[in-house]
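Colleague: Some structures to go through are shown next.
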Structure 1
Amino acid sequence: MRYMLLIYQDADFERSWADASEADKAELYGKYGEFGALLQERNAFVAGDELALSHTATTVRQDGDDFVVTDGPFAEVAEQLGGYFVVEARDLDEALEFARALPSEVVEVRPIQVQEAVA
């Protein structure tokens with residue numbers, strides 16, 4: 001079964017990331033590299049990417065028959081979505097094991113609903 005691991009970061013992370021040293025950035029990227037290697041070893045990696053900073057987001061909201069397009073992330077929250085992995089896991093327990101291995105304080109784990117092709 002496929003699961004999406006949504007990586008959330010404190011909103012202050014984006015500010016501190018811009019000021020982080022190259023060594024600090026390399027250290028964090030190294031941890032994510034180790035996580036990617038774990039997924040590869042377990043044949044669990046499907047996809048994953050870092051997202052651009054939240055200020056680059058654009059939100060589309062339906063308003064009756066119209067749509068409103070605004071700059072910025074989906075919602076005003078204390079945490080921002082920073083990236084994701086899609087993993088192949090036997091079950092929720094294995095997906096949670098992968099989530100615990102991520103170098104992030106908050107990881108949302110969600111099963112992916114597979115849609116049947118429409119003929």
Structure 2
Amino acid sequence: MDLHDWKRIEKEQLGPKIARQVIHAENMTIARIFLDEGAIVPQHHHENEQVTVLQKGQLLFTIDGAVQVLVAGQALRIPPHAVHEVEALAESRALDLFSPRREDWIRGDDAYLRG
């Protein structure tokens with residue numbers, strides 16, 4: 001058993017408008033993503049299945065060309081390898097669940113998020 005406390009997990013600033021906290025388990029990654037209004041997560045894709053649970057705010061997703069607005073209290077599944085991008089329409093906080101775990105984040109191969 002592993003206990004994690006978000007209050008004790010370092011918040012990593014990825015850019016002026018995006019930060020995250022991350023827990024890497026054996027087979028999944030859990031991340032709290034903090035986005036200021038106007039933040040953009042540029043178009044990218046990954047091998048991981050992703051579920052985003054929006055806890056606060058409003059996000060505009062474009063996934064393989066389809067547009068979806070996500071509001072607090074909703075969850076959205078992104079299939080593996082789907083090309084997607086996100087724009088924060090308001091200050092937002094999301095819980096992102098990835099399976100398998102984000103090996104690219106562990107290696108530091110996530111330049112698309114930084115800057």
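Values in this text are rule-based calculations from the coordinates and carry no lab data. Please read all numbers here as calculations on a predicted model, not as lab measurements. Cβ atoms are built from the backbone, for glycine too; each structure is taken alone.
Colleague: Comparing relative contact order in percent (Cα under 8 Å, 6 or more apart) across 1, 2, which is largest?
Modeller: That would be structure 1.
Colleague: Taking distance in nm of label points 7 Å out along Cα→Cβ at positions 33 and 105 as the quantity of interest, name the structure among 1, 2 where it is greatest.
Modeller: 1
Colleague: Then there's this: Comparing 1, 2, where is percent of Cα pairs over 24 Å apart highest?
Modeller: Greatest value across 1, 2: structure 1.
Colleague: Which of the displayed structures (1, 2) returns the greatest value of distance in nm of label points 7 Å out along Cα→Cβ at positions 41 and 65 on calculation?
Modeller: Greatest value across 1, 2: structure 1.
Colleague: Supply the structure label, taken from 1, 2, corresponding to helix-only ellipticity at 222 nm (-39500 (n - 2.57) for each DSSP H run of 4 or more, over all residues; to 500) with the calculated value -10500.
Modeller: The read-out was computed on structure 1.
Colleague: Quick one: mean count of other Cβ atoms within 10 Å over residues 57-64 came out at 9.5 when computed from one of 1, 2, so which one is it?
Modeller: Among 1, 2, the structure yielding 9.5 for mean count of other Cβ atoms within 10 Å over residues 57-64 is 1.
Colleague: Determine which structure produced the value 1.0 for distance in nm of label points 7 Å out along Cα→Cβ at positions 1 and 89, calculated from the coordinates; the candidates are 1, 2.
Modeller: 1
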